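Computed from the coordinates by the stated procedures, all read-outs in this text should not be read as laboratory data. Note that the structure is predicted; figures quoted are calculated from it, not measured. Cβ atoms are built from the backbone, for glycine too; each structure is taken alone.
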Structure I
Amino acid sequence: MDELQQKILNTYTGKVVRKDLAFLVKGNLPVPTYVLEYLLGQYCAVDDEKIIAEGLEKVKTVIRNNYVHRAEAEGIKGKIRDAGRFRIIDKLNAELNTKIDRYEASFANLGLTGVAISDDIVRRNPKILSGNGVWSIITMVYNGGETDRDRWEVESFKPIQIASVDLQNFLDKRKEFSTDEWIDFMIHTVGLNPEKLNRREKFIVLARILPHVENNFNFVELGPKGTGKSHIFQELSPYGVLISGGDITSARLFVKYSGNKEIIGLVGYWDVVAWDEYEQQRGKHIDSSLIDVMQNYLANKSFNRGKSAHEASASMAFVGNTKHTVPYMLDNTQLFESIPDDFKKGAFLDRIHFYNPGWELKMLKKDSFSENFGLITDYIAAILHEMRNRDYSNLLANYVKFDGSLSERDHLAIRKTFSGMIKLLYPDGTFTDEEALEIIEFAAEGRKRVKDQLYIIDETFKAEPALFNYTNVKTGDKVEVETLERINHPKVKIDIQTIGDVKSENGEVSFPEKS
């Protein structure tokens with residue numbers, strides 16, 4: 001065992017698991033990794049091979065006996081009936097039946113609907129009302145009533161996520177690791193092999209976690225298939241939900257009506273709402289009212305449908321596949337070319353805080369995945385959830401001052417990305433000037449990628465171009481931020497000279513090519 005792995009085990013004893021174990025258990029089960037690691041964490045959070053082997057068998061037994069396979073749902077119903085009560089693992093959703101004034105549960109795999117569930121369970125677990133369901137350990141009771149509505153009942157419910165964490169303990173232990181060690185530890189934690197990634201690629205992978213750790217963070221990643229774009233949003237956290245971009249409505253996302261009641265949608269229950277397969281789908285159009293509500297929410301954290309205004313802190317992530325290579329897009333179209341036309345509007349895209357360059361990551365192969373120890377998924381998910389209450393954005397001003405041509409949205413985007421990356425890499429708030437500047441460059445580049453495409457999509461942005469230059473407040477050095485794809489492929493469609501032919505706050509005309 002190498003030095004880093006031994007340090008991980010010694011420092012976070014009982015909170016780590018070997019990341020390949022979930023794959024050994026999962027097989028073809030359509031169940032998130034965090035569900036399996038929740039079970040593995042109870043039996044396999046050690047480095048003793050004998051205990052791990054015994055723990056794996058216990059987890060496999062639980063999966064075999066209690067996890068509801070759709071194909072075997074009738075057999076599970078039989079077990080519940082014969083035993084009177086039986087514990088299952090399934091995805092549960094609840095809604096209020098207004099006709100009889102009671103909450104009723106439905107199950108993704110068991111196939112039952114209209115099952116009685118107590119008001120108390122719903123009050124303690126409001127996410128089950130979100131419409132997307134929650135993976136849970138559920139004790140089902142069979143009462144033998146005359147109708148389906150009377151026969152079944154949810155007796156107890158436990159969402160598959162850790163109940164609480166000691167955040168300060170997590171922060172205090174960060175000092176045991178160097179920056180390089182911590183970054184590799186986090187890469188292992190998300191299930192990837194850090195030895196197959198360079199430092200920039202590690203930053204791109206970790207940037208996918210930003211919506212989980214930063215409130216109201218608007219994130220886009222487009223890139224080739226098979227690079228793991230949606231993995232973190234589907235597998236990492238019970239606090240996030242992944243939805244198909246082609247199936248979303250204003251009612252599902254924001255507010256739906258049941259009689260005279262307004263029922264909050266997904267943004268009211270989850271830390272992250274991620275849109276999968278965000279690319280253009282032929283023949284499909286997005287409801288214009290959804291885009292209007294979305295634009296307001298992305299900018300103001302609030303939405304108004306019907307009589308009331310509401311606020312939420314859910315971050316939005318949009319992930320999808322590109323259709324062409326980066327050089328082709330730069331020379332012929334733009335980097336948002338594959339998203340739905342309905343979203344390809346300046347007013348909407350200007351609200352995106354960070355565009356992650358997914359095309360820089362290689363397609364995942366067998367050796368891309370970690371076989372070593374990382375934090376148990378539901379533990380790190382709970383930490384990220386707690387860290388959303390912290391804000392490091394004000395620290396950026398201690399290091400740089402950006403050019404005055406940047407809009408307030410540019411500044412906000414950079415500050416939020418900076419804050420989120422600090423939480424991920426330096427959660428205890430301890431970092432060097434060089435480390436701060438590295439994150440600032442990365443944050444500014446992610447926002448500049450958005451702005452460069454806006455000049456193509458909406459020419460009105462050319463009237464007030466932003467110069468992504470900053471001054472190091474400690475040394476006085478002036479630095480220009482440029483995206484890597486433009487450095488590598490300097491020929492672009494937009495008229496850079498026209499955009500650059502403006503004066504910055506110090507009166508200089510500048511938009512130089514980066515060597």
Structure II
Amino acid sequence: MDELSKLYADTFKGLKIGDVTKGTVVQIKDDRIILDVGAKSEGRISSSEFVENDLTNLKPGDEIEVYVENLNDSDGFVKLSRQKAEGLKTWDRLSDAFKQGVPVEGKIVGKVKGGMTVDINGVSAFLPGSQIGLKAPRDTDSLIGQAHSFKVLNLNHRGSNIIVSRRVLLEEERNKLREQTLTTLKEGAIVTGIVKNLTDYGVFVDLGGLDGLLHISDMSWGRISHPGELFSIGDSVEVVVLNFDPAANKVTLGYKQKKPDPWTLVDEKYPEGQKVQGKVIRTTDYGIFVELEEGVEGLIHVSEIDWVEKSIKPNKYYSIGDTVEAMILSVNKADKRISLSIKQLKPNPWNLISEKYEIGQKIKGVVKGFADFGAFVALDEGVDALLHISDLSWVKRVRHPSDILKKGQEIEVVVLNIEAEKERISVGLKNLTPDPWEEDIPGKYQLGEWVKGTVVNVTDFGIFVELEDGVEGLMHKSEIEKRPDEKLEDLFKPGIELTARVIDVNPTERKIDLSMKTLMG
């Protein structure tokens with residue numbers, strides 16, 4: 001050995017490049033840390049290798065592990081590295097973890113092609129996309145900065161290639177949970193799980209490594225249209241095991257079964273005639289559905305809403321969430337149906353009608369509306385009476401009630417018939433005066449007599465002529481002399497006056513026949 005080599009070996013006795021050794025802090029400067037590594041020359045580490053907290057707490061006399069990079073740098077110091085020393089220790093730990101199959105802790109720090117980068121105490125590892133979780137995450141950006149446990153799948157120290165997996169650990173954990181869950185699952189058991197997924201037909205609940213299906217039909221004794229009305233993803237829910245198939249790992253769950261079926265006691269809780277209160281949960285054209293308690297609902301048919309109004313639109317009077325009072329009409333436990341009534345809680349106005357009015361009595365009312373067959377007259381009790389078109393006039397041929405009456409007009413009428421059990425009352429307007437066909441008309445219009453009148457209507461078979469006192473006579477087209485090519489509507493117009501001869505008076509059929517033949521002849 002030459003003198004220079006001997007001097008070099010003596011100076012750095014016990015040290016060589018690549019060693020990991022311990023050094024004692026001698027001096028702390030702004031850009032470097034001076035350490036005694038047991039050689040005749042001091043070593044140094046760049047301050048940038050320390051995080052701020054470590055650097056602040058560092059003081060002379062502290063002992064730290066370092067990696068020897070160079071025995072004699074340009075300034076005469078032994079060049080040291082703390083990070084490389086930590087890296088070598090991490091590699092050793094990773095190697096042991098790989099051999100023993102134990103997890104290591106790391107932090108996801110970035111994204112690369114095909115996966116993500118994980119920092120394990122300063123050593124970079126690759127996390128493939130397929131190994132991030134049990135399912136491929138939709139948003140990998142949100143994972144950056146998260147610390148997790150990972151399993152080392154592959155390690156190549158020479159090529160610095162480390163592949164880790166989070167999925168393997170999650171699968172192991174899930175399998176352990178599944179084994180534990182399988183030991184507790186049995187039909188009728190009450191278990192707790194987490195809502196994992198929602199569908200139109202049900203909810204999937206994670207019971208601990210094993211998913212169970214809670215069908216929408218097993219969620220509530222009442223009516224629901226979607227599972228989202230009761231559950232949200234992430235909810236902790238207590239459910240009943242309805243069926244468990246160990247061979248297929250298939251679990252069917254129930255939620256409503258935690259409580260007894262309320263319909264088993266409805267006939268006792270809701271006897272006919274009882275007054276109840278409920279909440280409107282649905283409206284249709286034919287009625288209102290009312291929830292009496294959770295799982296029990298009844299129907300108020302549109303005919304049971306009001307005594308008088310028969311064509312009510314339920315959604316105009318009631319909204320979902322409204323509270324209503326009703327009477328129990330009937331209970332069908334087998335079909336799970338309850339019939340309710342609102343009007344039965346009020347006095348029946350038709351009972352008052354039969355007590356207050358009698359046939360032949362004169363009463364007053366207001367014209368409420370019209371139909372082709374007559375007019376509806378509103379009475380004080382809120383009941384509508386029918387004034388038929390045939391009961392408007394003794395003598396006039398009324399084509400529509402609005403020809404004589406106006407909506408909102410107050411009129412006096414005579415009660416003709418009362419059928420309270422059928423909720424009907426009929427009245428007449430012409431009955432306020434005697435029937436002129438019984439005495440006046442037969443005596444006033446004699447056969448062969450000439451009379452004056454006004455044309456009121458022209459038809460294909462003849463013309464109607466209004467005589468005195470509103471009496472109408474018919475002049476058949478055979479009683480009018482005209483040329484074959486002439487039409488009645490060309491010869492006669494409503495409103496013109498004419499003279500005709502009475503050729504027949506029939507009180508039974510209430511008609512007068514007229515003729516113009518003699519005049520024109």
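What to note about this one:
- When distance in nm of label points 7 Å out along Cα→Cβ at positions 68 and 428 is computed for each of I, II, the largest belongs to: II
- Of the structures I, II, the one that -4000 was derived from, the read-out being helix-only ellipticity at 222 nm (-39500 (n - 2.57) for each DSSP H run of 4 or more, over all residues; to 500): II
- When distance in nm of label points 7 Å out along Cα→Cβ at positions 60 and 452 is worked out for each of I, II, structure II gives the greatest result.
- Computed 35.2 for Kirkwood radius over Cα pairs in Å - originating structure among I, II: II
- Relative contact order in percent (Cα under 8 Å, 6 or more apart) - structure with the largest value, from I, II: I
- Comparison of I, II - label where FRET efficiency 1/(1 + (r/R0)^6) of positions 164 and 340 (r between Cβ atoms, R0 = 35 Å, to 0.05) is highest: I
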